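Multiple structures follow.
Values quoted throughout were computed directly from the atomic coordinates according to the rules given, and no laboratory measurement underlies them. Remember, predicted model here, so these are calculated numbers, not experimental data. Cβ atoms are built from the backbone, for glycine too; each structure is taken alone.
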Structure I
Amino acid sequence: MEIAAQEGLLGPLLLARSAIDRSAVLRGDTEWLERAWADGATRVVVVDDGQALIRRSGGEAELVLLSTADAPEGERYLLGVDAEGIAYFAVTASLATATHTGSFNRIVSPLDPSELGEGQTVTAGLRQVGSLLGDLDAGLLVYAVALEAWHSTHEYCPRCGSRTEVRAGGHVRVCPKDDSQHFPRVDPAVIMLIHDDDDRCLLARGPQWPEGRLSVLAGFVEPGESLEQAVAREVSEEVGVRVTDARYMGSQPWPFPRSLMLGFFARATSTEFVLDSEEIAEAHWFSRAELLAAMESGEVRLPSELSIARRLIETWYGAPLTGDW
């Protein structure tokens, strides 16, 4: 299969979905923000350290959205407006105060909706439920989690140390002492499937992962560096392989806490490994038949379908694969 023929065919990336207009022009309109908050149709997602309320409805998982009257006190961020004109906000607050129905079970592994009773509510994060939510709910939760993560680490001015104030619907923090403005930060990271002239793909394991967990390589873009340069540098640093022909395939947010994953294919011009032991515990070349056999035997497990890494691997392979971390 020609890799070139797969360009642009990563398919739907589960954390890159959305069904709202981000409505940037409304963020600075304080009167509109107050009217929207007072509107009974407005809906709120409460986030607490990356967790939100999730319930089962009709056999599916959905995000619990509150009215503004039921929303707890907390920092408030405008997420946008949908096609029907309904506004959506995020509020950062304890989930224990989000409703009047008491405590909830916290889900720490991928959620199976069939394990929940109809209408049952739990707390979970994107890793557990991102693949189960619809476009609207997935987009809202990704956005809310990303904003919460940034605000939680940017409460103080980096110039003078004063506590900053939230403005523009949660999209700016302003220092009241020196008037400096600080905007939500996104860290670009390249993630790349490397293939060689024998059409094998390179998969590796970080030293912190259990044996059998393999994925593609990835790393953050450094200052003054292009994406293509970052692809070549990261692969060289981590496994000692030289690459060329880096081809952009797609991107999706990865708010853990604030990354944007930029997916690439690249062709190896060398195949011998020289591993950086601090970053990589093992690396292997796989043909399609070898990868399938390793997965069927349980020797290899791939990243979850939520990740762009999984989609890069499946695009190279040419079909969906089963079995993940």
Structure II
Amino acid sequence: MKSGTQQISLALSSLVLVGALAIASMEANGADEPVLRAGLIGLDTSHVIAFTRVLNSENSEGPLARVRVVAGYPGGSPDIASSRDRVEGFTTQLRDEYGVEIVDSIEALIEKVDVVFLESVDGRPHLEQARPVIAAGKPLFIDKPMAGSLADVIEIFSLAEEAGVPVFSSSSLRFQPQLDAAKESPIVGAITYGPCSLEKTHPDLFWYGVHGVEMLYALMGTGCEYVSRSSTPGTDVVTGTWNDGRIGTYRGIRDGRAGFGAVVFGPESIESMTVGGGYETMLVEVCEFFLGGDPPVSAEETIELFAFMEAADESKGQGGAPVSIQEVIETARKTVTERGNQASK
């Protein structure tokens, strides 16, 4: 039997070895600073597997090598089948294949991590899930949709601004190289398209149309004033008029072939493109953001993007009549103010 001194010595040796291995791993990945510990909230989307596969790979380089997923909180929404039926499988895979620690609360997760990916496929709980993360001062990336309503989007950004906590949200489609290449030349208008399945718990475009709308904003930028929508069971066409006279259109597809793509109109050319390429380009942006960079998408742009989708819902209800983006935003801000007044009573 080993003496107490021998046991302490062995323990210290083990700690030294672990530390040496960690440093060696960091050096092998080109990192000269500590790796950030990342937590996942909501294990009901394939994104949690895809992101962890990239970030926890021994072959990751640059900013991807400096963020590692270490913990996850399953969450899940019982009234959405694509959440309820997948959370257990993704949770098991993260734990068994990637060694991610599974915890039973967001508060427990926060204690173990430096930064957070809010991944719940259901946008409705995002506001309440984001609150403790923001209160703890943890930089936060929120996957699509940022929330289940424009008012919730505005409130999340308001909470983050008040607390001085960096937050951003985006679809991975925004950062695809095809769009970056298109933006090198002037754009006088654009059409984007993609799958647009609906989920009864969310405003129509929030659920999956957000990808195509994100592409439209990546190309057109902010400044949309009015939105009108034509809708049939198989297709949505949403047209926005920008304050400089440009027109941008999103086509959401439920019938027929439905890949992601865009048509970009320039002063002297028209370019058609298929858009796609995985998650790495977005993850580089997220990791650089976690490491102290500015949010690659501003709060103002994300708010307008969600106002575009909420205005599209209102236009549908009004038979396709144009709806003011600014009026939609003002209504949502009033809702946030009323909530605050109710909470303070």
Computed 1.16 for Cα Rg over 2.2 N^0.38 Å, for residues 76-219 alone - originating structure among I, II: II
Highest-scoring label, criterion being mean count of other Cβ atoms within 10 Å over residues 228-235, among I, II: I
Identity of the structure behind 18.9 (criterion: mean projected area of the Cα convex hull in nm², calculated), options I, II: I
Which of I, II yields -13500 [helix-only ellipticity at 222 nm (-39500 (n - 2.57) for each DSSP H run of 4 or more, over all residues; to 500), calculated]: II
Origin of the value 60, 24, 20, where Cα extents along the principal axes in Å, for residues 156-211 alone was derived from one of I, II: I
